[in-house]
Structure P
Amino acid sequence: MAELVDMVVEDPRWEALGLAALAERASAATLTALGLPAEGFEISLLAADDARIAGLNADFRGKPTPTNVLSWPSEERGPDQPGEAPDLPKPGTVDAPEVLGDIALAWETCAAEAVAQDKAMADHVTHLVVHAVLHLLGHDHVEEADARLMEGREVQILATLGISDPY
């Protein structure tokens, strides 16, 4: 079976966490929860450090500071009205999967947040991957109605992975 997540590891600390398996599991659970097959999609994930993410955040969002996770959907999938579910993409094939987009994670920020929130690093990063995949699928949290939908889905998906409500 083809891998759902194509990873580039720039910071080796991510390998010790087992990010490849964690990201596959979290991404597949997110797609499954929305009724989509993992086999027909592809996600790129950059496992980096704060300096790299700060540069990307500056380039793409005009914010020259690190953040825990960034995501770039391959296309706009957001709903027309706040609180509505986004239109879901059609899966590709195993040989030609539909590319959902890119995700980037920052080691130091994720690790500091996990400590501050008294969470296991793996659980926190799993939540961030689920969150980012939902962004790739058109979810957002700018409007209150969208945030309620997105957070509700995150809690539901994390529960299937044995992770308690992060909110």
Structure Q
Amino acid sequence: MTTNVLILCTHNSARSVLSEGMLNHLATKLGKDVRAFSAGSAPSGRLNPFALEALGNAGVDVSGYRSKSWDEFTQPGAPEMRIVITVCDSAAAEQCPYWPGSPVKVHWGYPDPSNALGGDEGKKTAFELTRQAIGYRMLQLLALPLASMGNAELQQALADIVKS
């Protein structure tokens, strides 16, 4: 059974998109039955070009990606989420809607690379470093025996990833 993961950030334009791209890319590469989605509480309607560039440079296919509302994932017929991850502080502080199936929720915060100093070069570097940090955590998530873990055990394992 596929483990669906929803990654949330306020605007769904940078960190959540980096996370969706890296988790899907790594899951495919490792043959894991995991599917990532991303969304935002107040989607910007556009993807940050630096996020797309960082993913593209890492060999991640982002065709079909778009900035979207988390409301899409609360509708009938939406994939049932096992895990919901927030990746920015503003999303962590917001009240999340009810998620069918009561998924495990965890916060993995990252500084906003869009705020990096140093012009475009500084932003490119910040996005690449954020992509790498996200990729490292996603590899740890994919190393977990997801199919055999109960929610309490999974909650603890995902919380422990932040500490490593």
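Each value in this text was obtained by applying a stated rule to the coordinates, not by laboratory testing. Since we're looking at a predicted model, the values are computed, not measured. Cβ atoms are built from the backbone, for glycine too; each structure is taken alone.
Here are some notes:
- Highest-scoring label, criterion being distance in nm of label points 7 Å out along Cα→Cβ at positions 132 and 156, among P, Q: Q
- Comparison of P, Q - label where distance in nm of label points 7 Å out along Cα→Cβ at positions 52 and 108 is highest: Q
- Label whose coordinates, when P(r) over Cα pairs in 5 Å bins from 0, in percent, for residues 44-123 alone is calculated, return 3, 11, 16, 21, 22, 16, 7, 3, 1 (choices P, Q): Q
- At a computed 15.0 (mean count of other Cβ atoms within 10 Å over residues 12-19), which of P, Q: P
- If distance in nm of label points 7 Å out along Cα→Cβ at positions 28 and 60 is computed and equals 1.2, the structure in P, Q: Q
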